[in-house]
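Each structure below appears as structure tokens.
Read-outs: derived from the displayed coordinates by stated rules, not from any lab. These numbers were taken from a predicted model, which means no experiment stands behind them. Cβ atoms are built from the backbone, for glycine too; each structure is taken alone.
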Structure P
Amino acid sequence: MARETTAEERARLWLNYGTEYRAKTAQRMLDHFGSLIAAKAAFSVGDEAFSALPESVIARLNEANQAGFIERMLEQMEKKHIRFTYPGDERYPKLLAEIPNPPSVLYYIGTIEPDPELSIAVIGTRHPTKYGVEVTKRFSCELASAGALVVSGMAEGIDACAARGALDAKNTVCPTLAVLGCGVDVVYPQSNERLYYEIIERGAVVSEFLPGVPPLGKHFPIRNRVISGLAHGTLVVEAAERSGTSITAGYAHDQGRDVFAVAGRIGDEMSAGPNGMIARGEAKAVFSPEDIFAEYSCLHVAAETLPPLNIVLLSSLPEDQRAICRLLKSGEMSFDEICDALPLSIGTLNASLTELQFSGILLALPGRRYGIDTNRTRLKDI
């Protein structure tokens, strides 16, 4: 049974289905007619105000105007636990409502906090270094542990690390929120399927794209304004000079929000983005989560909420896992490099690497590389 909706809400879904993510078009119709019920009634009698819209939009509005269409849409959403909110609704994020051209409808699965005390977007490359992975997880965990909401896009790389770091925080109600470039019922990328469900369990996935909409390249720059719009500040960890990360940081500037960046090693490709932002005065350099807390007096880290450090005795591990850990103590390595260095079969190596990841000892890095998760684990060889 679909949840109770008002006639105005059903009219909003009708207009949203027709205009899709074109929030400006929806707002113009609302401004012109005074209410969405009036807009829908005017469309039904062929009001000329709609004549300037693209034929594709008119066709979708006609489709959604068929008897029972919106009711069936609501029933399908209810089956998938999809909810929606919109500007003026008490559940709509207050920060997002303040930006130019906010989404006319925001779909979500999970629990959203409409007015968090502090919200920080954590963004960066899909191909981070081991350093980038560790820094992202550390910052995100400490931010969430202090009560901040960590916002990301759930992409591979820095985004996924941000969500995982936030989920490592204990005793937090809603540590993280992921903004998707597709429908909220679409898992993308598939490699983050497990993370997707973990986020829903403790936070939420949100999107302005209709349920079922696939991830298209043009969606992600549009999505990026929502990531920055949901946050008081945006933290850039690692990124190339020109990337989607710089687009999101640009949106943050346009929205009047803070931008922070973690300085990286000179000459590294993935440090060029944050280093350039710092050099041009577009971002404030931060060296620890405390530098972000210093900008916002509302939060303080509670040490007891941080995840405990995992002390692992190498002697307690199976022989194959012990050999892998000793090898990786000197630095990250690729699967092929580990395979060449150790007398293990591919099957045994795969199984051991998987077990070490589940134990929180190893990190799986882009390019099928592996390293010790030094933020969570200390190895002792006695």
Structure Q
Amino acid sequence: MGLSVSNILTIEDARYVAKCFKDYYLKFESIQDYQYECLKDRDFVPSLFGDNEEIFSEFDMSPMDMNFKIHSIDTMTQGKDKYHQLFSNLLELTGSNNIERSIPGRKLRWLIEETNTGKYVGMIRMGSPTTYSKPRNDLLGEVAELKHLNHRMMMGFNIVPTQPFGYNYLGGKLLSLLCCSHEMKRQFDEKYGTDLAYFETTSLYGSSKASSQYDGLKPYIKYIGLSISDLVPLIQGELYEHLCDYFKQRNNGEHLVPISSSSRKRKMQTKWVAEVKKAMKDFPDEKTDFMETITYAKGLTERKRTFSCNYGFSNSKEVTLGKEDTLIPNPENYHKYELNHLIEYWRKKATKRYSKLKEEGRLRTTVETWDGNTDIDMIR
């Protein structure tokens, strides 16, 4: 038995971890099942806002009458603590994907307020780009060096409208357009010394949903391809915490991955899988069974649609590849990426949507939040 086949796990330990993985993943038949489980695992506080008083609820208001204010949490000097907490709480209440509360690395968070009502319509969280993206490589024609990638690209991690503002007014499209604005680029550049040439993001779902909030926004946001689906959905909730402690105890009280590490959950789970495989080296049938569980888990993940915006520059590709140094505005459409222009572009689309829903009696008039018990369709 002993530790001869692994520095951390005995074979008995590995069998236990493998069973945890199997019991966790085999209860899901689809990615939607997994997402609902993630929602249920949230540490939800029922009385967070009383009657959801911070969320936009004036559904008799036309988009033509709306005005917006951006609260840039990571650049403000006053009230940061208040808006930081408000942002986190609203994202927990509204987001239908799993919310990572702390993402190491660069970040820029916007909380969007409708100023006539003083209520909030959405949250945006931007950060450093992923190191690998097949659609991005296809767009550029080759793989960009990491130093250029970090200097020229920004990733949208959470772009979430409150509901039903999103449904009634195409709120997801409003937030997506704000991410394309020169104002977003300016704030990120000033904070991190970058000179962004691209903003990119992925749809929350692939084939499970027929459309995305990023669709229909050309020329601002363009679809550039499907991501490669070869990742295991991350274990969440109590089981994740339990396995962290389990491995820490068997690693002389040390974390397998430093707390400050970026993408820590992903790296942690990758280590777990590697340690189980090492411990099962001399037990091929059990190792095969474990890897079948991993293959099943990968099958739950969908290829996500990837979208990109070049902020109205004509040579974004060249500067991102390091072949040119200075971004050149496209004289035909650069001005269209100004904040006011983007909002007016949304306003026309939203008015058409709102009028149609109102005429057909399909407006949603109840604020939709996750409370752990609701039957509303949070996976949207």
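Look at Cα Rg over 2.2 N^0.38 Å, for residues 239-278 alone for each of P, Q: the largest one is in P.
Thinking only about distance in nm of label points 7 Å out along Cα→Cβ at positions 223 and 351, which of P, Q has the largest value?
Details: P: 3.7; Q: 2.8.
Between P, Q, the highest calculated value is found for P.
From P, Q, which structure was FRET efficiency 1/(1 + (r/R0)^6) of positions 119 and 255 (r between Cβ atoms, R0 = 25 Å, to 0.05) = 1.00 calculated on?
Of the structures listed, the value fits P.
Could you figure out which one of P, Q the value 8, 27, 33, 24, 8, 0 for P(r) over Cα pairs in 10 Å bins from 0, in percent, for residues 151-342 alone was computed from? Checking each candidate, the match is P.
Looking across P, Q, the calculation of relative contact order in percent (Cα under 8 Å, 6 or more apart) that yields 14 traces back to P.
Determine which structure produced the value 13.8 for Kirkwood radius over Cα pairs in Å, for residues 15-94 alone, calculated from the coordinates; the candidates are P, Q. Answer by label: P.
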